[in-house]
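Enquirer: Alright, structures below, take your time with them.
Any read-out appearing in this document is the output of simple, stated calculations on the displayed coordinates, not a laboratory observation. Quantities reported herein were computed from a predicted structural model and do not represent experimental measurements. Cβ atoms are built from the backbone, for glycine too; each structure is taken alone.
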Structure P
Amino acid sequence: MTIFGSDMPMPVPDIDDAPFWAAAAQRRLVFQRCTSCGAHRHPPAPVCPTCQSTGSDWSEAPARGELFSYTVTHVAPHAALRGHTPYVVALVRFPAFDDVRLVTNIVGSAPDHLKIGAAVELFWELVGTESYLPRFRIVGDETAE
């Protein structure tokens with residue numbers, strides 16, 4: 001299932017987030033972790049905001065999180081999104097990972113079914129022929145596709 005059109009621009013990995021996107025291509029959600037203090041962070045960065053260490057590795061994230069915040073977008077901010085509104089842009093929080101938050105989309109739920117704190121589960125959207133993007137569904141929402 002693709003929620004946006006095939007002409008949607010894809011992320012261009014940089015030196016800091018290339019491991020995140022490489023893992024996503026394998027349908028694995030990972031977050032950067034400081035090797036000095038153990039704090040998780042996202043988006044990836046060259047220096048830990050907690051202890052200023054430059055050492056890091058990557059930890060596999062759980063497939064479930066919680067809806068921290070969201071907005072329903074009714075006006076397409078990019079030509080590739082025309083005809084795909086409304087859609088939900090969300091912040092998903094991972095309490096077990098130092099409250100790391102991921103900007104993503106909630107798919108398959110009517111906006112009036114969304115509730116801050118709701119449990120969400122990960123699924124992977126194939127975009128093009130080889131790119132995957134992490135998306136989420138509300139756990140237990142019978143209206144979800």
Structure Q
Amino acid sequence: MFSVSSKTQYGIRALIHLARRDQGQKGGGCSGLGSLATTAEIAAAENISPKYLEGIMTQLKMAGILEAERGKGGGYKLARDPSKIRMLDIVETLEGEVIPVSCVGNSELCAMGKTCLPRRFWVGLKGAVDQYLGSKTLKDVMDA
């Protein structure tokens with residue numbers, strides 16, 4: 001069964017929360033990215049455990065998708081415009097590379113090796129998923 005983890009679902013929801021917050025601030029006369037939100041604020045708005053969300057936010061920060069400011073008035077903000085954040089980058093940050101079956105990255109894991117016909121199908125599926133995720137941005141998801 002193919003499924004997306006709650007970790008990735010929550011990460012995307014948190015990023016959309018920040019992007020919408022920025023969008024609202026820009027409409028109010030502010031320019032550029034920079035509207036900060038704490039993990040607690042995002043967690044409350046998105047119904048996510050604050051402790052669990054903090055780990056997700058840390059991963060997104062380490063990947064350069066988010067920026068963080070410490071101290072009073074601190075919080076998280078998007079590091080780039082939502083139209084520049086690919087869904088593939090988010091998914092790979094939180095899940096790792098999308099691999100439908102283990103032999104996709106290494107044909108030697110399969111007893112049939114490179115002659116395995118189903119492996120070709122799985123490699124094609126991975127390519128299609130990567131292409132789709134690479135062609136969509138956070139803004140695309142927000143506007144859907």
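Enquirer: Given -1500 as the derived value for helix-only ellipticity at 222 nm (-39500 (n - 2.57) for each DSSP H run of 4 or more, over all residues; to 500), which of the supplied structures P, Q does it correspond to?
Expert: It must be structure P, since only it matches.
Enquirer: Using distance in nm of label points 7 Å out along Cα→Cβ at positions 72 and 96 for the comparison, can you identify which of P, Q gives the largest number? Intermediate results must be reported in sequence, preceding the final value.
Expert: On the way: P: 3.2; Q: 4.4.
Largest calculated value belongs to Q.
Enquirer: Further question: Comparing mean count of other Cβ atoms within 10 Å over residues 104-111 across P, Q, which structure shows the greatest value?
Expert: Once mean count of other Cβ atoms within 10 Å over residues 104-111 is tallied for P, Q, the winner is P.
Enquirer: Out of P, Q, choose the structure whose coordinates give mean count of other Cβ atoms within 10 Å over residues 16-23 equal to 16.0 when calculated.
Expert: Numbers: P: 16.0; Q: 18.6.
Checking each candidate, the match is P.
Enquirer: Here is a follow-up. Output the label of whichever structure in P, Q has the greatest value of mean count of other Cβ atoms within 10 Å over residues 8-15.
Expert: Values: P: 10.9; Q: 20.4.
If we compare mean count of other Cβ atoms within 10 Å over residues 8-15 over P, Q, the biggest value is for Q.
Enquirer: Right, here's the next one. Which structure, out of P, Q, was log10 I(q)/I(0) by the Debye sum over Cα atoms at q = 0.11, 0.17 Å⁻¹ derived from, given a value of -0.44, -1.01?
Expert: On the way: P: -0.44, -1.01; Q: -0.49, -0.92.
Corresponding structure: P.
Enquirer: Using distance in nm of label points 7 Å out along Cα→Cβ at positions 40 and 128 for the comparison, can you identify which of P, Q gives the largest number?
Expert: Details: P: 2.7; Q: 4.7.
Across P, Q, distance in nm of label points 7 Å out along Cα→Cβ at positions 40 and 128 peaks for Q.
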